[in-house]
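Nothing in this text is a laboratory measurement; each read-out follows from the coordinates by a stated rule. In this text the structure is predicted, and so the values were computed from the model without any measurement. Cβ atoms are built from the backbone, for glycine too; each structure is taken alone.
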Structure I
Amino acid sequence: MTGYFAQVREEGIQEGIREGIQEGIREGVLRGRLEGRLEGREEGIEEGLRSVLVRQLKRRFAKEARQYESKVLAASLPEVERWLDNILDAQRIEDVFA
């Protein structure tokens with residue numbers, strides 16, 4: 001009988017390990033999907049803010065705006081947000097980036 005119980009115990013342990021692995025994989029996939037969605041949304045928001053700033057620059061400062069497009073596209077989110085605020089009071093395009 002001892003061999004039987006040892007075998008049943010070992011099978012139970014193996015089944016527990018398999019279930020644990022499967023649950024871990026499910027949780028990892030779910031977490032990865034969620035993180036990917038959040039990252040995608042953040043990137044979309046950043047891209048949208050950059051696009052709005054470029055559009056406002058073109059509308060307000062016309063031809064001068066082209067020389068600043070690459071700067072806007074390479075900027076960090078805090079910079080873009082600051083420039084979006086600055087454009088409201090800017091008299092010259094240089095004032096936006098001050």
Structure II
Amino acid sequence: MTTILGVSCLYHDAAAAVVRDGEIIAAAQEERFTRKKHDRRYPEAAIAYCIDQIGGAEALDAVVFYEDPVLSLDRILKIAIELAPPRSCPLPARARN
């Protein structure tokens with residue numbers, strides 16, 4: 001039997017789940033423990049819950065992290081655009097040389 005812990009965070013709703021041979025054994029969203037709606041932080045409590053449900057980390061064969069590179073790039077570009085100075089902002093004298 002293969003037992004996998006899946007982790008998703010840093011986007012919208014952080015969560016963790018344990019799947020054994022294609023069957024969901026445990027799953028939890030971090031917001032259920034922190035009481036913070038749409039909690040996106042690393043899901044420590046959700047992971048702890050899932051590991052507890054399978055009897056400990058020794059039962060795990062793998063840990064996987066969800067990452068969508070397209071969403072990540074989109075988020076990075078949007079933040080960079082938001083933080084960029086406006087075009088009308090003059091450059092410092094040192095930067096013009």
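In this comparison of I, II, the computed figure 1.00 for FRET efficiency 1/(1 + (r/R0)^6) of positions 15 and 63 (r between Cβ atoms, R0 = 41 Å, to 0.05) is attributed to II. Identify the structure, out of I, II, from whose coordinates Rg and Dmax of the Cα atoms in Å was calculated to give 20.0, 65. The value was obtained from structure II.
I, II: which one has helix-only ellipticity at 222 nm (-39500 (n - 2.57) for each DSSP H run of 4 or more, over all residues; to 500), as calculated, at -9500? Checking each candidate, the match is II. Largest in relative contact order in percent (Cα under 8 Å, 6 or more apart) among the labelled structures I, II is structure II.
Consider the structures I, II: one of them gives 3.8 for distance in nm of label points 7 Å out along Cα→Cβ at positions 7 and 31 as calculated from the coordinates. Say which. The read-out comes from structure I. With respect to distance in nm of label points 7 Å out along Cα→Cβ at positions 23 and 71, the largest value across structures I, II is given by I.
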